[in-house]
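Once you scroll down, you'll see the structures, which are given as structure tokens.
Values in this text are rule-based calculations from the coordinates and carry no lab data. Given the structure is predicted, the values throughout are model-derived calculations rather than measurements. Cβ atoms are built from the backbone, for glycine too; each structure is taken alone.
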Structure P
Amino acid sequence: MRLILAFLAVTFTLVGCDSSNKKQNKEDAIDVTSRVKDSIHFEPSKEDIALLDTLQKQTFDYFWEGAQPNSGLAAERIHLDGIYPSDDKHIVTTGGSGFGLMAILVGVKRGYITKEQALERYTKSVDFLKKADRFHGAWPHWLDDNTGKVKPFSKYDNGGDLVETAFLIQGLLTVAEYYKEDTSEEAKKLVSDIQQLYEEVEWDWYTKGENVLYWHWSPQYEWKMNFPVGGYNECLIMYVLAAASPTHSISKEVYEQGWAKNGAIANDTTYYGLETELDHYEHNQDPVGPLFWAHYSYLGLNPKGLKDQYADYWKLNRNHALIQYRYCVDNPKDFKGYGENCWGLTSSYSMRGYAGHHPGKSDLGVISPTAALSSMPYTPKESMQFVRYMYKEQDSLIGKYGPYDAFSLENNWYLPRYLAIDQGPIPVMIENYRSGLLWDLFMENEDVQKGLNKLGFTYEK
């Protein structure tokens, strides 16, 4: 429930975010943005490329070697210290599995495994998903790898999770595009099965007949959680896939009134000289959210050239990453380690358990490597600085599956632990930076294109 965590107790306005200064701030943003243009044209050295190869292989291995044995899908977490919550080793995370499906394609692209090995794994996983618990077509947040039955994420969250389902479908459709020209019977069946799974998700049912999508439904508690998804966060992909569905599509009004809140989503601000493009938080609180908002929906959905009536999504995500970079360089809380080589805040483990980190009150002095690493397409120079820092100066914070989930130099804290939802975006977004592989595949899907057209997007195919 990253969205809930991200909205914890942010009750003040930061300096530079006063809407009364918006016109001047926007003018400043033009100058500042022009000065940082060149960072996008960064050219990695041979040594940099070798580090990216290592990083992608390690994070890929989380989803290949570390996969759950029965489903081949992603483990919710892997703790190298062997300390887990009770019965936690058997949990499949559905959203993280969507990221993992895409990471496996990175493995094929980079020669870690063959296309045939990937097909065998995908077949195993899809067969598991076909039999697993679903609720009006939506999978739950967690599944038991031994049984395929729902494992409650919380007391009332024991049914369909439409957001995690969207992340899973994003991965599945990308895989289907990769194999759609393969003439083998195994590949054709895989593609057909994936399409059927997509068509069985009842996106429209999750509106309750209203012009908004609801996150959860439980057969026991029904709509008890009552979480309409609207305003900017990580969930754009859910609305796109819902509009794109050939069987249970939502109307454009659901997107405009629910997600975009009748246009209020476009009430942006300026922070560190950069426009946020959309309103990350209501009521003029902290100006930007955790960086996973710039990653989850865009593992397949290509933000380059992606625009609608509310935003330019490339500018949105690039500015989001650059704002976080500048915030860490500025380091207003004077945390040890923060700077141009060590930056990036997102939801992750922390000294206080799982927490939502972003500039402002929610900054605990914790750096989450996935934040900077998964921002590689937006900030290649700044992200590469972080890669070098980790592998050359902080290699004790790296294990068999890449950099550990989070660390704090300020508090002399880290744990040798990983989360699927943090490791998954790393190899995928680095590959999108290097070759555009996942963006190219997902954007080729004809249903996705129809959905984007329906919602009024312009985009690059």
Structure Q
Amino acid sequence: MRNRILVLSALLLSAACSSNQANKKNTAESEDDALLTKVQYQTFQYFWDNAEPVSGMAPERTHMDGIYPQNDKNVVTSGGSGFGVMAILVGIERGFITREEAVERYDKILTFLETADRFHGVYPHWWYGDTGKTKAFSRYDNGGDLVETAFLIQGLLTVRQYFIDGNEKEQELVRRINAIWETVEWNWHTKGGENVLYWHWSPNHDWRMNFAVRGYNEALIMYVLAASSPTYPIDPAVYHEGWAKGGVISTDREFYGYKTILDHYDTDDAPVGPLFWAHYSYLGLNPKGLKDQYGDYWKLNQNHAKIHHAYSVDNPEGFEAYGDSVWGLTSSYSMKGYSGHRPDKDLGVISPTAALSSFPYTPEESMKFLKFLYTTEADTLIGEFGPYDAFSPENDWYLPRYLAIDQGPIPVMIENYRSGLLWELFMSAPEVQAGLKKLGFTIEQ
């Protein structure tokens, strides 16, 4: 009897301990979820409360210190707005706004896009939000920007899929998005039939920018959408000979024990680029199970993020604060202006979007960084629209400024981590499925 009592007591104690552990685990998970929702809400607000008032579009930059380049305060961005329309879907699903409020905002955005400057159906990088007239991105870049247009179309198709079975007003949004999508002349950017896509075309300077998009970077979505177009598609040879460089893109290297999968073409000293390469094309394009003859796109992006984390832990330059909870390099502001941060071009600057937008790939490492921001440095590194663009403990530097292309991926990729919402919507587009098949992609569940 005594032995049975001892066994029973041990079982009850074990159950109590397990219950306490479960309660602690549930509490921790609840706190983590609340923190994820908080950063999603704040970054969503960049595209909601902070939207340019006439167009409803995303401001290229928002400087809380009030200091802007000349005539830059009301400039809106095409690619950043593509991220923003996806963030608004997150706002609906997370209860930040109503579905009806979102429809009104989308109506305003589409009205702008229907009348704003376009070039062979391709949008410029920047406009003035109050007029829809192009603001030149650089001296010869005052026309169509195919990469930024791809980011915008990725967002619009995701919105289309969200409302595709909606009410009459929502169906009208679907019709208008289709009209924009079908007007983009993707094949114009082959410069008369070359087997590669060119980034820019200008009505004043023609192809003078001469930027053929070859090799791995942030622009995979451009080739996928170009192949998916129902009206102005490219031939598969444009992808295989242009983007994939006849197969050379498959060149693989190893860094910190992780394979790079594909050749990050612009990185001579380090085999990975800035982390936005793992985000921009994959806000809607789901890399899970996505493969073609050149690589596995989940491993590509996951390893990319893990290399960045491992680099910060190793911290070969000895920069202050770098480590397990402080990591992530990407293009952002810096002490020297806008800069493309990556392991071989490291100024000691951490860009919050890098780790936060990598949540699907590195959930534990990204959560550590999120907690660092919100429990350690919230008084200096976080503002009304979430984490500021960049900071440098090494240089005792930060600026209370935001960029649309850095804020936008945060709520979207966190939502993909939490629910897969944007991935599911974009990948449900029949044209996208046909385009991926056309280029030789397979999707393994």
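When FRET efficiency 1/(1 + (r/R0)^6) of positions 203 and 291 (r between Cβ atoms, R0 = 41 Å, to 0.05) is calculated for each of the structures P, Q, the largest result comes from P. Here log10 I(q)/I(0) by the Debye sum over Cα atoms at q = 0.16, 0.23, 0.24 Å⁻¹, for residues 139-242 alone was derived from just one of the structures P, Q, and that gives -0.77, -1.24, -1.29; the source is P.
Could you figure out which one of P, Q the value 1.02 for Cα Rg over 2.2 N^0.38 Å was computed from? Comparing all candidates, it corresponds to Q. Among candidates P, Q, the computation of relative contact order in percent (Cα under 8 Å, 6 or more apart) that gave 20 used structure P.
For the read-out FRET efficiency 1/(1 + (r/R0)^6) of positions 43 and 131 (r between Cβ atoms, R0 = 30 Å, to 0.05), a value of 0.65 was computed from one structure; give its label from P, Q. It traces back to Q.
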